[in-house]
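Below you'll find the structures, each written out as structure tokens.
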Structure 1
Amino acid sequence: MKLELDEALNVFISNNALCFITTPRYSWDSMSISAGVKNGDGDRFWVKITVCPNKIPPDNWQIEKMTDKLDPKVIRPGLIKFEEWNNNSHLYKATIHSFISDRSISTTPVIDTETRLPYEWFHALNSILSTLEQEKTTRITIRQEQVTAVIQKELGQSVDATIQNWNTIHGDLHWGNITYPQLAILDWDTWGLGPASYDVALLAGFAVNNEVVLASINEVFHDKLSSRDGLLMQFYTLIEIRDIISKHGDYVELKPRVGSQIAQLSSLLRNEKN
């Protein structure tokens with residue numbers, strides 16, 4: 001689909017009198033392409049083109065419109081334009097968002113071992129996530145049966161995997177999707193209802209090699225991570241990361257500590273019932 005996306009992006013850029021300021025990049029599945037652009041006045045934006053090959057759009061096809069209705073305190077790129085069109089057997093959509101000038105903390109989901117973030121930044125993140133939790137939605141990001149299947153496959157059916165607290169979550173909160181020094185959260189394709197501790201647990205999972213950052217997460221988000229829900233979500237997200245490492249060979253630098261934390265949590269959760 002890369003050729004089709006290249007053509008669609010170039011036509012869209014030309015039709016909207018824009019020019020590139022960053023090199024276009026493809027999504028991991030090559031179903032979208034995005035780039036930084038500017039108009040004749042020098043205003044900067046972020047453009048993304050997504051293709052749906054069979055013209056049957058997924059449930060989140062218009063997720064950008066839904067995301068734009070979230071509380072402004074949930075800091076994120078603002079939607080400026082949403083456009084759809086058909087071309088041969090494909091359905092396309094284009095979005096223009098406001099340009100976030102601050103960089104993502106990492107170019108991958110994993111935070112570097114040397115990165116340091118101020119205490120205030122974590123409190124700002126906590127405030128944003130607390131605001132997001134209050135949003136009402138029928139979108140579902142993670143279901144109880146998913147959690148139960150993963151945890152009981154690892155620990156056995158006698159372990160209770162029931163999550164008590166469910167709220168609206170981002171669903172893909174990692175270090176490549178948050179910015180510094182000004183905090184903004186990027187990539188809202190997966191937000192919806194899920195375990196309240198999931199976002200923070202995933203962030204912690206991708207920070208296992210950075211002891212200073214991990215300590216800040218555990219302190220600021222203590223209530224979320226130290227509860228039973230929090231322990232279950234830490235275990236669940238570490239299994240997710242372990243499986244990514246195993247299946248795709250990504251983030252191999254995390255393997256030793258991910259494995260040791262899984263072992264510790266496994267022992268803790270198994271021994272609860274004794």
Structure 2
Amino acid sequence: MQNRDEKCFAYAILAKVLHERRVPNLHYSNRYTPDIWNLFDFSGIRYPTPFSDIKIFERKNGASVNVYGIEYDLEHKPHIYPIRISENFVRVKHFDLLYIQRDISENELNGHYCLITDLARLVVSQFTTNSHAIFICRCCLTHFGGQDLLDSHEILCHSHEPINSQMPDHDRANCEFKNRRFQQEIPYIIFADLESALKPFMSVDRDPNLNVSFTDKKHIHEATSYCYYIVSRHEADDDTNYRTKLYRGLNAIQHFWENLREDIERIGEIYRNIAPI
């Protein structure tokens with residue numbers, strides 16, 4: 001916007017009207033004629049406009065305004081995040097604005113407001129390289145593949161403050177435990193695995209008119225086999241030659257517990273017979 005004043009917030013609001021009317025060259029100030037200014041009440045708004053004054057504009061005009069910020073990662077890729085989300089979304093009179101921060105002084109945050117004509121197109125590159133349409137939550141910028149999923153998400157999301165999700169950079173993407181000197185030695189480790197088969201299950205029919213959530217059980221996991229192996233770090237106290245135990249057949253859970261209990265009781269006897277130092 002080629003202007004010499006600090007009314008970029010007002011120009012960003014008016015730009016949406018001109019954009020919807022397909023007026024060209026919106027960066028020229030002569031496009032913003034008095035009849036366009038008279039469409040909104042900007043009284044009580046300070047210039048440059050702090051975030052706190054946006055609520056005054058919303059109340060006087062029956063509108064809603066969301067403000068988003070932009071930052072860049074180490075690869076200079078833009079990241080859009082919410083700064084201010086309106087308490088009441090007014091679909092017919094809603095404005096999405098981008099706040100570009102210029103510098104920070106001791107007394108104020110100096111920035112510039114711009115109109116966002118299509119929020120989804122602005123942020124889609126943050127999530128995917130596909131060209132398919134996505135549905136964006138204006139509050140947290142989470143994306144969904146359908147409008148129904150977005151509608152159910154917004155019911156909960158709009159009750160929270162806006163957030164800026166920050167992922168770790170490439171140098172900190174992996175989590176690793178380094179202080180191995182603080183590890184506590186475990187004398188025995190049991191590695192066990194069970195396999196199961198899906199057995200059909202007939203659940204009780206539910207009333208479809210009940211407005212409550214529920215889960216229909218379709219199958220039961222029935223254990224069919226198991227395998228476990230015991231590793232000991234106390235060869236001096238336990239000379240047992242632990243072998244891999246494998247079983248396939250009926251009553252696998254009961255068979256697993258009976259075998260494992262024998263080994264656990266034998267290990268318990270070792271701990272009960274504590275040798276003097």
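Name the one structure among 1, 2 that Rg/Rh (Cα atoms, Kirkwood Rh) of 0.99 was derived from. Only structure 1 yields this read-out.
A value of 0.30 for FRET efficiency 1/(1 + (r/R0)^6) of positions 160 and 264 (r between Cβ atoms, R0 = 41 Å, to 0.05), calculated from one of 1, 2, originates in structure 2.
In terms of mean count of other Cβ atoms within 10 Å over residues 72-79, the structure with the greatest value among 1, 2 is 1. When Kirkwood radius over Cα pairs in Å, for residues 136-191 alone is computed across structures 1, 2, the figure 13.5 traces back to 1. Between structures 1, 2, the greatest calculated value of FRET efficiency 1/(1 + (r/R0)^6) of positions 56 and 240 (r between Cβ atoms, R0 = 25 Å, to 0.05) is seen in 1.
Largest in distance in nm of label points 7 Å out along Cα→Cβ at positions 16 and 88 among the labelled structures 1, 2 is structure 1. One of 1, 2 was used to compute distance in nm of label points 7 Å out along Cα→Cβ at positions 144 and 176, and the answer was 3.3. Which one was it? Corresponding structure: 1.
I have 6.6 for distance in nm of label points 7 Å out along Cα→Cβ at positions 40 and 224, calculated from one of the structures 1, 2. Which structure is it? Among 1, 2, the structure yielding 6.6 for distance in nm of label points 7 Å out along Cα→Cβ at positions 40 and 224 is 2. Comparison across structures 1, 2 (criterion: distance in nm of label points 7 Å out along Cα→Cβ at positions 184 and 200) gives the highest value for 2.
Here helix-only ellipticity at 222 nm (-39500 (n - 2.57) for each DSSP H run of 4 or more, over all residues; to 500) was calculated and came to -6500; which of the structures 1, 2 was it taken from? Answer for the origin of the read-out: 2. The greatest value of relative contact order in percent (Cα under 8 Å, 6 or more apart) among structures 1, 2 is that of 1.
Laboratory data are not the source of any read-out in this text; all were calculated from the coordinates shown. Given the structure is predicted, the values throughout are model-derived calculations rather than measurements. Cβ atoms are built from the backbone, for glycine too; each structure is taken alone.
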